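Pasting the structures here.
None of the figures in this text is laboratory data; all of them are computed from the coordinates on show. This one's a predicted model, so the numbers in the text were calculated from it and none came from an experiment. Cβ atoms are built from the backbone, for glycine too; each structure is taken alone.
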Structure 1
Amino acid sequence: MRIKIGIGYDIHRLEQGRKLYLGGKEIPFSLGLVGHSDGDCLIHAIIDALLGAMGEGDIGQLFPDTEVKYKDIRSTELLKEVMMRLKKNNFKIIHTDSIIIAEKPKLASYLLDMKKVLCPILQIKENALGIKAKTNEGLGVEGKGKAVACWATVLVKKK
């Protein structure tokens, strides 16, 4: 059995007039993430981690922001496409762990809902998906409430 690891990172600015999606869940908030897609930086970080584990580049190469068909697409749809690649390449997720860095809104009460959206897509049980929410203690663009960043790691095995 071959085991591989991938790491992913993403950051998006917060702006009025956009919905806030994290982990496939719409979070009630006055600001949303700016992006060509829905801006869901948690899913984008997970996608980058999966692509990295497979040795297949990054989200921008697979889903370029120059493609009209990806404009405002839900990131859950992009993740489903990456999962098809994972399956085609005979990989299976063992575990994934992630951190959302956002000063506001407070996200702790939404983490279980995010797992309920993501686990079926990732084809893993809830105990194989870690999602943590942290503030940046007022530091940087995340700490000033201007952006949300996410880190993700994923461990996969070749079937």
Structure 2
Amino acid sequence: MFDRLKKIHGMGKRERLLLQISIILHNCGKFISLEDVSECAFNIIMATEIIGLSHAEREMIAYTVKFNTSRFLSYEELSVSTALTKSQYMAVAKMTAILRMVNALDRTHQQKCKNVTVTLREHELKVTVASQADLSLEIGTFQEKAEFFEEIFHVHPVFKQRKQI
């Protein structure tokens, strides 16, 4: 998804790496608490030095993970507790939007979506998955997360299911 959106998000290889790390760590808070996953994940990431990342990059990852499931704060709200620049904040917003959409595709953690293809045309992002499984939960979550994605990228995400033979 990151690669297909490259011409509209304007992020580079470094942000792609930060997003990949965010995806890997997005559920780490569950090891501490199932009630406050996003806050626990944020605290774990901020308390852990990650070799090769600056403090600001670690903070960007932590906020991306936190905002995956919690309310996304405005820059004014966030600037009270962080030194992230506006451009870093915008990268967090974009990475969060992508993480939310990708995470929705595996909502049940059963890897039911196979052969995912992402196509960007005009103002529509078509995500097509091959699956014989019931994807009701994934479709519902995808549609729920689509509003934030559209707000950030001005592109409407559409979910399509192809039945596997």
Assign the value 2.9, calculated as distance in nm of label points 7 Å out along Cα→Cβ at positions 129 and 145, to the correct structure from 1, 2.
-> 1
Given -16000 for helix-only ellipticity at 222 nm (-39500 (n - 2.57) for each DSSP H run of 4 or more, over all residues; to 500), calculated: source structure among 1, 2 = 2
Give the label, chosen from 1, 2, of the structure having the highest value of mean count of other Cβ atoms within 10 Å over residues 49-56.
-> 1
Test item: distance in nm of label points 7 Å out along Cα→Cβ at positions 9 and 25 calculated as 2.6, pick one of 1, 2 | 1
Can you spot which of 1, 2 the value 35 was calculated from, given it is relative contact order in percent (Cα under 8 Å, 6 or more apart)?
-> 1
Origin of the derived value 12, 43, 34, 10, 1 (P(r) over Cα pairs in 10 Å bins from 0, in percent; candidates 1, 2) = 1
